[in-house]
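J.: Next come the structures, one after another.
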Structure P
Amino acid sequence: MAVDAAASSPSTPWYRSLDRSQWNTLLASNLGWLFDGYEVYAVILTLGVALHQLLDPSLLPQLRSYFGFIIATTLLGWGFGGLIGGVLADYIGRKRTMMLAILAYSLMTGLSAFAWSWTSFAVLRFLVGIAIGSEWATGASITAELWPDKARGRGAGLMQCGLGMGFFTASLVWVFVGSHGPDAWRYMFLIGVIPGLFTLWIRRGIPESAVWEKTHQQRQAAVERKRSGRPLDADHALTRFTVHELFADPKVRLRLLVVFLMSLATTLAWWGISSWVPLYIGGVAKNAGLAEPTWQAYAGMAYNVGAIIGYISLGFFADIYGRKPVTLVFFAVALVMTPVLFLWTHDLGLLLVAAGVNGLFTLGQYSWMPVWLPELFPTRVRATALAFAFNTPRFVAFLGPLFAPVLINYFGGLGNAAMSISLIYVVGFLATLALPETRGNPLPENI
């Protein structure tokens, strides 16, 4: 599979070195993340409408605060679910964990359509977040483990673009569904049940990771030797709980700290700034006497077309120029694009263009994680490490949507608040400098 492909002639185009099972694995991971993206952006697009129905009229003046609270609740669940999913993927397998996650968020998304109050909606959003968080680390791990070394970045970028495709799909669906009365938001979540059917295909469409299966067998053998009292030597690490192993090994621990800071920059900036893009552009349209929901959908589509290009571009460029320089460029341009979108552009047409470019670098920036992270951690803890790096920043980032309304009032507008939050990109840029370049290297068994 991945090993065989990697052994092919250097002159062979990267896409010809892949077999059907590798393409199927990419498709499954991409679609799983697409459905996640649809669900997440459906909330961002419909939450204002939903809260107008779920909130008591006396609470509507605090709409922004409730909006932030619901988003923060989703993020909090995402953080917990991500850690759970990563650990499960290291112990019961990538494929099985992916199936469980997709089934869980399909069910929870469908139930969200029947929320009867804002508190019931918040609880369901927390449960959806747990399910969504469980899926990413499994898809990123299995794609990295099955794809060849020379094309791993491309595969990761193509997998990650599923999120932008899901965001775009939600925006497109909302254009048609959003005009169907006050219950339109419920229809959006009912559509989210469809991914549950996808798990039937996953059962037969993709293999389990051979890399994980080998490590799993070694883990079982090491545990059995420990139980029988026989010496373990180098296999001792396999007997430790994966979360404990992340912090027991000094090299793993240091890398984990660095990627946490990078992930925090990417995640906090997106949820604290970019998740407000549809509302911001919708507000500009409203002030111009245009239909606010329609322009919110346009903004979502423009932003996510850029994001899809960014996801794929980062992966392809990372395979050509290296992980580190490409990630540095994405952090730097994301910082520059914040004032371009929120402070310097006022024409609605140009705002859509700025939103697209902003999406390319702020949301497309997420691809550094599935591209680079699998190459930094050994197989025995790979999914747990990916889940930790990708999801634990949400325990901090959930404060972004929660305090964004306060910051907007404090700084006198969304633009100035966005600029203050965007400084976190500097932290991500500096942390990136501390990581080793891994382009073209085989996945590590030890570091």
Structure Q
Amino acid sequence: MATAPSERILTLDVIRGIAVMGILSVNIVGMAMVEDAYFFPPLYGFHSTGDKVMWALNSIFVDGRFRALFSILFGASLTVVVTRAIEAGKTGWQVHFPRMIVLLLFGCIHYYVFWWGDILVNYALVGMIAYLFWRLKPPLLLLAAACSLVLYYTPQFVQAVPQIHRVQRGMEPGAPPALQAEAEAMLKKVTPAESAADIERDKREHASLPAHVRASTHGEAAMNPWASVPSYGLETLGFMLIGIAGLKSHFLTGAWSRRSYATIAALCLGVDLLVHGWAAYVSIRDDFAPLTFIPWTRLYVSPLHAVGAVGYAALIMLIFTRRGAIADRFAAVGRAAFTNYLGSTLIGVLLFYGTFGGLYGQLSRGQVWLFVPFIWALMLLWSKWWLDRYTYGPFEWAWRSLSRWKLQPMRKAKRERVLAGA
């Protein structure tokens, strides 16, 4: 059964649309540049003030938070789909697990054929686990989410903080030679470094789609999508459980008071942006010295990703309180988020892979980002035009049809098109 536009929750669609647009802002770097430069900017294509400005803006406002926001919306959508399946007389797992299996298939194709930055495999596998929690009440869901996130972040801090302090002591003037050598070895181990040969190899792997397929299916790279679950699956699970709680408590439906949303947005974003802003400042101040950059941007700010995502969700609901021309545009992007996510990768492949545009590794970080506003504009233009005429986005239709083993009706009836303003 198709979900009629009137049955959709506007706030979920708007937040999801803004989230998928935000994700592109950081993902495009991973599509266009040497892979390790995504994690350590000075490694490649990072020479001008514009490069630093674009990194800083993404680091302060986007990185981590919009992935968390997208994951939170995934949990909320999981609950909507399962609840409506039960209301239609079906069992929840019979609808949910086929959807996750098909999503897993899409994720594998996405990773092995097109791009190393896929997150769909992680979502599919963790989504199967999240289903076990969806019946819980919001307080228990938030408790489970907190436990999942604590279990993910605590070992990182327990392991990394003493090592950071040890490296700092080893780098101090007059440190014992043995400690200096140990510190240098530890720092070298965690700092991405690519030789000219490594960079050329990376470029060859993006010279064509077949070259990428060979690279992604060879050696350790072949296991990367599956390794994402033990690597950061607990974090994704925590985000999804927050999403389920947010929907059940009606926080994500826009039903709370404007004062509540304003308070949450101010508190969450105030703390999150302050810390991320400081992390960006000290990184630039110290010229991206690994001993500053890596702890601050990869460790210390991580627990705030969920905080910032909740703050952004509250801010979006505060701004988009009702339907309107702008809200409808963002909502359409969110209704076709799966197509817009995969479509962004396809655009990246056309722009950057050697088979097509051949711009991979040719542009700086700031130059690469200049494509983003044009892709955002494309998302906003095509999504509403398409959904005024069709029930689903193209990939949403394929996902739904495959998971139900039945072709779903695609084109809207004439009356529906008129009501949609086509």
Structure R
Amino acid sequence: MNRLIQKSAQKNAKKIVVSVLFGALLSATAMADTVLIRNATVHTMGSQGTLENSDILVSGETIKEIGLKLIAPEGARVIEANGRPVTPGLFAGISAIGLEEVSAVGESVDTENSMPAMYPEFDVSLAFNPNSSLVPIARVEGHTFTALGADSGGSIIAGQGRVVALDGGYESFHGGSVLYINLGRGTSDLTGGSRAVQWLLLNQAVEETVRPPARGEDALLTRAGRQALERYATGGTVIFGVNRASDILQVLRFAEARDINPVIMGGIEAWMVAEELAAAGAPVILDPLRNLPGNFDTLGARLDNAALLTAAGVTVAFSAAESHNARKLRQQAGNAVSYGMPHDAALAALTINPARIFDVARTFGSLQAGKRADLVLWSGDPLEVTTLADLVIVNGKVDSMVSRQTLLRDRYLPENPDMPRAYIKP
């Protein structure tokens, strides 16, 4: 009996020790996630604008306060910004982050449906892998969210995608799905060689959502496809990959007739129809470095495309670098500034504008008290190519700033070699 009592006492003692240790661990984690950034230039990208010499207090998963001379809670990590800029976490563009590892290796790419038929029900987000090496590579460069894109394989209707936070979570999706449709020269081979056939097929596909084909009739869509497309044909957001000005106008007419919310992706000749885009409230997601007429759809390419669209009142966002090089988006935004786009507008094209386009502005794109804590402290102007992210906070967690690239750097590039690097064999 005494032995049983003794064993029970020992067991209870172990439980108490484990409980105390677990509680201490939780407390330490909570303290580690409490950060006060002092004396920063805060680009809120919201109604407060840019705040000089301001502090930001992050606790848990949210921004607790933005203001002057904030008091650091006990145990908080305090970072002196010394005037350096703080921005919201940046948009990594429409990408394949988490959907591909090596673009040239087909088995590692999940962005494309190559079946020769229309499948609007195809959703790339089902294949998202948060453990992809591309996630931390983008994150350490200050990018905290991206829009998963679908590529046209066998059809001009590429499929659906969603916004995902680059926080490494399996369920980090935000906002609703969007549909990708690619038009123009790039997909004319999928429609008999003519872009006119593209509109014929699109109109027929939408018509099938209203009047499904009778048994025995030819159909473009499956039953699931009709249900998926119907959601977008009655007020949903559709990303139209298109460049030629005349095709952009055709998209606007199609979208107005079908009650679709159009977003132009590519838009190399969008500046030619800037007034029409502004009147339709259609945003443009573009590459600000496209200035060469690579084909007949892009004869009007020019470097001030983003500046002209912004001046006309069009909402502009940037998506240009391929998934392994999302960091280059900042450089491209800087180039847009050098060709006339206001600096604040270029920064908005990397933050609040894409958040609004994809209907996730409650979560991403701006800094304000009570909002999810995704932010970056920069070494200098975030639109300068030589600037680095000194601190990245994602969903309230301070990032380790470690990626596959930094690990390779540390392994193969000694900091103080005795011989020139060309002579070193790791």
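J.: Here relative contact order in percent (Cα under 8 Å, 6 or more apart) was calculated and came to 17; which of the structures P, Q, R was it taken from?
T.: Derived from R, not from the others.
J.: Using FRET efficiency 1/(1 + (r/R0)^6) of positions 222 and 262 (r between Cβ atoms, R0 = 30 Å, to 0.05) for the comparison, can you identify which of P, Q, R gives the largest number?
T.: R
J.: Still on this structure, I have one more. Assign the value -23000, calculated as helix-only ellipticity at 222 nm (-39500 (n - 2.57) for each DSSP H run of 4 or more, over all residues; to 500), to the correct structure from P, Q, R.
T.: Label of the source structure: Q.
Every number here is computed from the coordinates shown, using simple stated rules; none is lab data. Quick caveat, the model's predicted, so the values are computed rather than measured. Cβ atoms are built from the backbone, for glycine too; each structure is taken alone.
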